[in-house]
1. Can you tell which of I, II, III yields 46, 39, 35 when Cα extents along the principal axes in Å, for residues 140-291 alone is derived from it?
2. Could you figure out which one of I, II, III the value 10 for relative contact order in percent (Cα under 8 Å, 6 or more apart) was computed from?
3. Work out the source of 1.77 here, i.e. which of I, II, III gives that when Cα Rg over 2.2 N^0.38 Å, for residues 220-275 alone is computed.
4. From which structure (I, II, III) was log10 I(q)/I(0) by the Debye sum over Cα atoms at q = 0.07, 0.10 Å⁻¹, for residues 124-403 alone calculated, if the value obtained is -0.27, -0.56?
Structure I
């Protein structure tokens, strides 16, 4: 594509050294720049891409997208107000607007995004429609295919648009369900994407190291609903304290479906019960009542299922078909995943106060009367520190015994993170609280303290198979560690 065609609809401030060169790719990392690329000089929290422009040119970049003129280079420079915002427009144009021909559904919220996307994928496939998925675990082209790696919950714009184009043209898939993070919305990584539907799961404290306030966090999430086009649909958790606000900011001409348990909603669950085998409830929709018997557990699973069913009715899918599809689902990797039976050991991705509270309450529901509930968790480094004591208080309130350990400490001292967690505890009695910074050693402790009728929740990392330390990233998988310690797999 010629540069002139690439920037035809781009709102730019100036063109410097303009030549209508051929653009064969987009890059924003000088180390991976290839011949023919336009190099996007991104400005971020820690780096300024303008400093690497010459390196990118040396690697073959034939044009630059900049926020200010760079002296001493002779390739064309397209100057814009914000390269971080305009990279999405460049990517969407370069890949010929791939989302235009797709049924693209975005799922946003603090918790539940991954599960909801998987549930929608299963429902569409049950309805004989191919569906690709993009999210935390990577992207996959069907419910039975392997994940392909992703760097972020929502990829950067060039990778995202390239993936959408591949899904549409090469794989011939017309449906895509995608997790949409607050960072992706704030940074316009999904700019250019035309969503046919948006789903809101919940909004609780997370990412305040980035957004600073819950109001900023809400505004970032709200962008997905504000930008929906006429004829699209929105599915909103009306029980959440932000649910009504999401409903009010949704663009005009968008069909809204609400779901909930406590409040009046289009899709409402009642008569909810839990057992070690899963959750059961009644679904009320359109003056009809449906019975659901799930292999998934917990109130959060009920909400996730309601969200997916909301997306189904919004797309005109038969509700009985959708329910049958979900009753066959046994869960998502790292989401309340049972990895050992005696004791019952569950691994979950919960890494927020609300997420930890929800999974602990669910774990308590299935803890035998003569058993104890043990919670092993830590908190990530270089992230919102204010949630650490809150998570400590929640764990101590809901579990019989807690083991505090490391999560992904990153550049922080693991012991300082643990100290922040302990600040939320009412007691540090060794009978109730064990501290072990080494996560592998902490899991090994379980063999000595967990009896066969106990329930153990290992929270924080879920599906992750790595641990980010100060100077390196190592292979680490909670599930592998549990199976090694107890020398058995789930029956």
Structure II
């Protein structure tokens, strides 16, 4: 009987410790039993030699990918031993980056590993508040409502620590976005934050919000997202709290469904008028985010921008493999092109009009790992947005319960008990660590490939496996002509000078 009391007392102490510690959301929300998750994670490699799945089978992110994010965010050992366990020759779509026989031995901006964007956002359109993005790795659009207040705060604080920009998502700007991180304000079809009483766009409210929040650095008009292209955003009623309802201008407790299309414009021509209106009113760079389906829209948009009288400052292309809080299965699985096909088709439309040299291109859709990000850069990205990978860094365990409101890690929920487990101060540091290491690894691969900046990665430097012992370069697969990347000697010299300046200024 004495041993029973000792065991119960020990478990009680463990439970008290779990509840009051702030590093692990799972332990805080599920004291004692949460330890089994970490035990199984620790002995997983040994168990998987005999049972369950291997390191590369799980989806949407494999065990190796999740382990890498967790390790980098916690500043743990992110190296892997004994060599690759992947089948390099017969895995379809396997990425190979061709290194140089003469790699660069350049200093890096440790410990932040800053990689500023090579282009100045809004400069070619002469926006009053044009500026260079300080990081080529930024946070993708994830709304307060889909994410918890604690998760939004952790992300914003992490962006401030790492120098990344935080895209608000279409849910508007809340107090949780105001913890030091610079913002990209996304305006979706619901016009949350700049919405009139009947759900349309209100220019005066837009002007007021821009004046109220000087941390807004750019405006992103959301046409669609990869996981549910052709549908508006969805926040289920159980997640629409009074605070979220007040920010969005909707009724608490009821499903918040954005309409599938904008009412402020209806085609490429009126889209450009709307973008110029926002830019003139705010002085900020203005761009769009979109998944890719039918190509004639993009052809028309490039044709209209060729005259130079109207135009966008940036374009964010979201692949069909991108994430979401909730979507119908058919839309998540079968609507919108995957990133590589989507981005290359759009980029070539603008390259044919010679618009790619000034327009900033941003990619999103499972690009939060060094090799996949570098594929994006090789195809023409100037920056990459990360979403679910950032969620993993602040505690997401890929439970895939986002749509239920019962996220066990407190990331994608409005349940107060579950949110309590996520401490924004601790998790913000983990997000910043992940972003810094991602930039570090991108730079290391760039230097191994003989270039100083990822924007200098070209489409012939990356090859993809067809799964049948064959390899083809991105250049050959997607039909990129030689002139597609801005690769003149002058441009390369400018980029090299930018990286030299970045390293020296932060070293000083």
Structure III
């Protein structure tokens, strides 16, 4: 066994990120590492490479127990990492990047010919014939990735960690990358492949390690694990566990479409998405990590530019240049990470709640405090926000109450479409139920809600219909009468009839 990590535990400020996690990789093995956001993948890799220090557990690499103090030390020990954002010096040549900080010298001077020849020779192993004296910035993402791999090979890495290596590559470039990985495997190099595109994992990897909630929950040869079983392990759901869950939602009447995406695309993350938001309905948006859910919301809200397809809102085609245009049109977005993109922690509940409404609260450049107070008091009461006063810093509230404030931020703008991205992430079960009840009530009052969620039972309980995304494409639309965990899992595994 080349690498064995056992009982790895790590906490941040008392919050466990890893709980006795494990990872084993054999020599020349291509191991997939998968899991949803927050599963612990990144923390485990950072502990392996010395960016973090573990609280408990053991690491053995190449037959010896190790505890790398820094990424540079792990690199010297035979572990190379290629991150999603490739870490190269863009204005330096291909050869200089391959030998960066290890340049060959002759009589104390830089030996450029040896560096050029060495770069050409190592790239030939991967059937790549390019001008190694050109800056890497002039080459495609796939070629830059090959240069990063070549640098790892010249460092005599025994283990190559690849984090989302195909995220910016087209199909032809993915094929070239996979040929390169197989070449590395034949030479005895092991590869840890962190990815989310199931078809790619099954095409290149020997085994899979699945993480969930900071733990290793399954390890298996990929040939022995059907896609649907893999998805079930990632999400932690038993197929029959929620089959009977349902809500008394009246779907007999086909409600008018308020907002519609048709064949929408932007960059490589959103390739072909179609979905409809109806008046007075909650439309669920499901899919695995990397399926394009958040990116689709960003297109609707004007954060990212719609490059292909159409958005139709109230019968008119739209392509918002910026979020302010979407807000003016009655669209709100509660983002996925409330701590980064949502709350302003040191500001008060009042200030956070009325942030999007400020332009309408100003008279001659001065905020109408009386009107602001009336709005804040009304939403604190209607949403049941538990707080000492509107002047309390929002950072002092529980996660559930912070989320209610963010909902109120958009509700006070009187929206017609509300997008909520992972609305119950990081809050307790009781608060989750309250948030879902609030969303249901908003839909019943006529609001169109787009609810993005990784929690299947939430979609089953709250949604009128669910659109499922896979690799940036909509692959299924499940109306209320077809909603079951089995159908959702099958669609997310892209097993659609």
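1. Label of the source structure: I.
2. The read-out comes from structure I.
3. Value 1.77 for Cα Rg over 2.2 N^0.38 Å, for residues 220-275 alone corresponds to III out of I, II, III.
4. Traced to structure I.
Coordinate-derived values only; no laboratory data. Source: prediction; values computed, not measured.
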